[in-house]
1. Ranked on mean projected area of the Cα convex hull in nm², for residues 22-93 alone, which label among I, II, III comes first with the largest value?
2. For distance in nm of label points 7 Å out along Cα→Cβ at positions 30 and 142, the calculated result is 1.3, so let me know which of I, II, III that is.
3. Identify which of structures I, II, III gives the largest calculated value of percent of Cα pairs over 25 Å apart.
4. Supply the structure label, taken from I, II, III, corresponding to relative contact order in percent (Cα under 8 Å, 6 or more apart) with the calculated value 26.
5. Given a value of -10500 for helix-only ellipticity at 222 nm (-39500 (n - 2.57) for each DSSP H run of 4 or more, over all residues; to 500), point me to the structure among I, II, III it was derived from.
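No value in this document is a laboratory result; all are computed from the given coordinates. All of these numbers come straight from a predicted model, not from anything done at the bench. Cβ atoms are built from the backbone, for glycine too; each structure is taken alone.
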Structure I
Amino acid sequence: MEFQAPFQGSIQAVEDQWIDYNGHFNMAYYNVIFDRCGDEAFALLGLGPDYVKERNRSFFTLEAHVTYLRELHAGDRVRVTVQLLDHDAKRVHYVQEMFHAEEGWLACVTENIVMHVDMTAKKSAPFPPDVLARIAAMEMAHGALPVPSQVGHRIGIPRKDAVAKTL
């Protein structure tokens with residue numbers, strides 16, 4: 001199976017009800033858009049809604065780092081990409097980038113790790129071989145892509161010197 005490099009999700013729009021009391025696209029809804037695109041990409045890997053019904057397994061997010069770069073507004077249309085960075089028998093590490101669909105600028109980046117879970121045992125479990133093969137194929141297709149600079153970003157307040165810390 002061949003995969004887009006990176007995976008391109010469906011175009012989505014910022015909904016009016018996602019604008020907060022500051023008049024900004026609320027931070028929580030960036031994740032809604034990322035999640036919708038992630039669902040599209042993971043369905044190609046065999047990890048869609050049918051997977052949960054048929055195999056009683058799923059995947060859960062272990063960690064997510066979100067970097068907000070440029071504000072979006074109600075009605076803005078966005079496109080989101082998914083790039084697989086790494087995987088093992090139970091986990092997938094990936095990054096998503098959100099772009100303004102018409103103007104092309106980067107609005108937000110999220111880096112995530114998900115864990116495969118046996119829903120009966122309620123614990124982590126290895127991906128089945130067919131799914132693992134698709135994950136490996138998508139990661140290979142994405143292997144030559146540049147890794148966004150936000151990947152591995154450490155959160156903290158940058159300090160220029162000790163004096164700045166006291167201010």
Structure II
Amino acid sequence: MILRASSYALLFAILAFLYKHFNVDFAITDFKNFTDALLAVSGMVFTLMGIWIAFLYPNALSRIIDPKKIETVDFSKSLSETRRLESIVGSVLKSGIAVVIVLFIFLTKVILSRLPFYAAHILIFKSIALSTVTVLSFLQLEAVLSVVLANIMFINDLHRRREERQADDDL
């Protein structure tokens with residue numbers, strides 16, 4: 001976890017430096033269009049995986065409502081179940097982080113855009129914003145791939161269980 005966060009921080013720093021060094025400039029409308037798409041993907045992943053968690057792991061949802069009612073789920077027998085749940089929850093968290101950071105970027109723009117300091121250093125702020133959104137894109141891509149992997153694992157488990165039932169019926 002710390003290694004992954006460190007790699008994202010390093011990627012951010014490298015991108016911010018490169019964008020500033022090469023004077024990468026962009027129109028705010030292009031930036032907004034891209035962040036709108038990023039927010040849409042984040043919202044989809046967040047919503048769909050939240051539904052998956054509620055459907056597949058209702059005890060996890062029960063804990064939110066009443067922590068005393070939770071029955072401890074034992075995943076020790078099935079490592080694939082643990083990995084699937086980790087993947088789904090990780091995707092939800094990554095999507096939530098992406099949404100919060102994009103909102104923070106736009107709030108920062110609204111607050112700082114009328115200050116003389118912002119106008120004097122606009123390329124630095126744009127480099128930071130663009131590198132942040134680039135890193136968030138990688139984060140969101142990782143979340144989407146986790147969703148795909150979780151669904152593949154689910155389908156594989158369904159087929160394996162069906163085959164096991166058929167084998168049991170044949171005996």
Structure III
Amino acid sequence: MSEHFHIYYQSPVGIIKIAGTDHYISEMTFIDTAQIPPNTHRDELPPLAIACVEQLIQYFNGQRRSFEFPFDQTGTAFQSKVWQELLKIPFGKTISYLELAKRLGDTKVIRAAASANGRNNVAIVVPCHRVIGSKSDLVGYAGGLWRKRWLLEHENKIANGVQTLF
């Protein structure tokens with residue numbers, strides 16, 4: 001049986017809670033310091049936890065554009081479809097919520113798609129931050145709009161050598 005773990009990584013955009021098992025990462029969420037319980041007590045971290053943190057460090061250092069560890073999150077069939085669509089948005093690019101709905105096959109699902117986007121529990125890896133408003137405005141991000149702006153500008157700078165996007 002696989003043991004569950006949770007650790008905390010201090011990133012340039014705040015603390016990220018990373019949780020999972022020996023087989024997959026199930027959560028990467030931004031948290032406030034007031035929410036941090038004690039770390040999991042284990043003799044050692046599973047290799048997957050170490051790989052996840054190492055890849056995050058590479059991402060924040062501009063040396064990685066995609067992630068190569070297994071992850072899984074629980075959701076409805078529709079939410080899973082949205083999350084799969086998010087994985088298709090290239091590093092350094094953005095799409096609108098309307099475009100996301102179009103890619104899902106129906107512009108009428110724009111609100112449901114936005115809601116599913118907001119329920120993503122594997123931040124950065126499943127790049128929900130790459131979805132913006134139809135007028136190229138920053139809207140909706142569970143981790144806070146300042147983090148969304150930071151992540152988008154970071155990716156844009158790495159991908160295009162441009163300092164600011166907004």
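1. Values: I: 6.3; II: 7.7; III: 6.6.
For this comparison of mean projected area of the Cα convex hull in nm², for residues 22-93 alone, the top structure is II.
2. III
3. Of structures I, II, III, the maximum of percent of Cα pairs over 25 Å apart occurs in II.
4. I
5. III
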